[in-house]
Structure formats: structure tokens, C-alpha cells
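Before anything else, here is the set of structures, which you'll find just below.
What follows draws every value from the coordinates through simple rules; no lab data is involved. Not measured: the values here are computed from a predicted model. Cβ atoms are built from the backbone, for glycine too; each structure is taken alone.
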Structure I
Amino acid sequence: MSEPKLYSYILACDNGGAPCVERGCLTIAICKPVIRRNAKVGDIIVGISGYKLGKKKKIIFMAVITKLVTMKQYGNYHRPDSIYTSKLKMRPNPFHNCTNYKSDIGGKNVIISRDFIYFGKKHIDVPKNLQGIIPGRGHQSTKNKPFKQTLMKLLASQKKNGVGKRGDYTEKKTSKCSKQKKTSSCSKQKKTRCKCLGNC
């Protein structure tokens, strides 16, 4: 059995789409396709603030993956980030539009965690001894190996103050992560790229 990995990535936005932290679960069902495609149960994910919260990086959440399901399976879940049906058709939603379809579906899996701390607006600074987990862009995992035990100690220490959702999302739920133009109808997109229900 392979050793659990530590993934870290920069949150481009934090509006309840990814991660979605509701009803005792933290889920990542959209965005971050490479992580969702490769991560395993037992791996740890750390979400780090982007430029919107200033130059000094913050930890927005720490989560241990407790379950993985396919995107088709997740289509039957009733959660805000379940924006695709079991047939991988996009539902009307406040997070993504047709331009995000290929990237979202490319992730194949949905990450689920019941072992997490989501700080949100109550974020904490990235400690000096964990500055190495801050990726330049996108995400990183291989470079994080020397820092995994330090991160696990931080997680254990923080758990003494409780687990789950501590603060609200750092951005409004209505804010869109995608900077791309919203199309008025999916019929304008190639069928191989987008399968939507109604307007996106």
C-alpha cells in the first residue's frame, strides 16, 4: 500500500463550489481535475489562499480524504456542488458554466472528507516551517513529502479545538470562479465539450 500523499493548492476562489463544506462533509467535485483524478483515500489536501487575501498566505482548509466516488455517482448526491447529473450533464448552478465542462469532467472523481478543518474566514497563517508547501501555481505534491509530518502535527494540534467548519466561505456564494464569458445557451458549444440542462 502506497504512502499517503500531501497535496497543496492555491484557491482561486472560495465561494462554496470547491471545496463545498456543508452538512459535515468537505467535498471537491469541480475544479482541480489532476488532484481529483490521482488522489487516494488517506491522502491529505491543504487549500491555501490566493492573492485576494493578500500576499501573506493563509490555510483555508486541511482535509484527509475519507471517500472517493465517481462524478457519475455523485450526480445522485444532493449537495450544492453536485452540478452534474449521473449522465454528466451540467445542471444550472452558481459556480460553473459550459466553458468549465471539459476540465470538470476530466477530474473523473469527487473527493469527500469527513476528517477536516475548514477555517474559511477564520483562516490561519501558513507557519514558517510549512512555507515549502505553498505552490508557485496550480498544485504540488511531490515537493511536499518532507513537510507531511509537520503538517500532520499541525492538523492534530488544530483538531484539539474542534473539527469541521469553523468559518464562513471567504467569498460570497454567488461569485463566479470562472473569468470566462458566460454563454447564454449550451447549444453554442460543441456537443463533445458540453452537455447541459437548459442554460448554463
Structure II
Amino acid sequence: MTVVSRVKSEELRKRQSLLIETNVVWLCQARELLEEVTDSAYTASPPSIAPHRVGGHLRHILEFYECFLDGLEGSHIDYDARRRDVAIERNRHAALGKIDSIIQRLRTEHILLADDIIWVRMEDAGALQVNEAFMISSTGRELQTLSSHTIHHFALIAITLRALGHEVDKDFGVAPSTLRYRSSRLLTGVPAEAA
């Protein structure tokens, strides 16, 4: 079922395409980062922020995308059903392959161009013993959530790499709205400290 909206179908497709492409941009940034870091930096955990590892955060990000994409056909998404594939966490090349696969799926899943209603399982519903664990959402809303989730974990990846002594672009892991805010503040000559 498609979300009833006053948005014209061409505008809906444009919005959905933008959401898809935003997620693809983040995944391409992850790919670029992985091509720059060493295998040891990918798997190392800085003592000051243990147990954080670049590989652990990236695996977590990628598995959220997989849960989303795998659940589309049945219209039920369960982000707790992650595979927790240690190969992705420990091997940059496995992660690079997974990134490419997810990008390909995002660009070819035609169902993403409609803002269909989907059901998303409440986080940790089993442990909380929630009987009605699935909540209503839409593909567009979940694409936005994946984008925000990815940026959040990129910030943690940046902190991890900096703690390991690696330089990371100052804008990596910063939300687009924060970057726009900082830019607008610079134009007015006022320091931009808030996130």
C-alpha cells in the first residue's frame, strides 16, 4: 500500500530518488574512507574508547541497510535481525564488497521509488515482551532514518580513527543540517559552535 499523499507522483519519485541518492553518497564516503585506512586501523580499538572499532561501526551500518532492503518485499523490517557478520567487521575487503552490493540494491530496487507503507519492528521487542511489536512507517521515512543512523555512526568512526592518530576530514560524520548551519554562521562572521 502506498502512503496517501497530496504530493504528485513525480514529486514523490523525486523525493524518494533524493533519499536514495543521499544514502548512496554516505555509502560512497564509507567506501572512500575504507580505501584510505589500513587493515589495522579498521580493526583496532583505541584504549581510550574501547571497544569501539571502525569495522564494528561499519558492519552495524551495513547490516541496518541489509535488514531494510531484505524486509521490503514482505513490508516488514526488523533491524534487530542483523546477521552480525564478523567477516565484515574484521575484513575491509569484505566490507567494501558489501558496500558495493548495498549501493547496487538501493539503485535498482524500484519499490523504493514509491513511498509504500511498511511495518518496522520495535527495537528489542522480544526482550521487552511486546506483543504488537511492529509499527507503521514508510520506505521514505526509513530511508531518512538510515541516513541519520549512518551519519551518527560515521561520527563515531571519525572519533575512533582520530583516537588512533588518523586524520579524518572535519566534515565526516557531521549532519548536513549542521554543515549548513556552520556555513551560514561563517557568512555572518559569527562562530558556529552548536551542532
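If distance in nm of label points 7 Å out along Cα→Cβ at positions 27 and 99 comes out at 1.1 when worked out from the coordinates, which of I, II was used? That value comes from structure II. Here relative contact order in percent (Cα under 8 Å, 6 or more apart) was derived from just one of the structures I, II, and that gives 30; the source is I.
When helix-only ellipticity at 222 nm (-39500 (n - 2.57) for each DSSP H run of 4 or more, over all residues; to 500) is computed across structures I, II, the figure -19000 traces back to II. One of I, II was used to calculate distance in nm of label points 7 Å out along Cα→Cβ at positions 107 and 131, giving 3.1; which? Answer by label: I. When Rg/Rh (Cα atoms, Kirkwood Rh) is computed across structures I, II, the figure 1.00 traces back to II.
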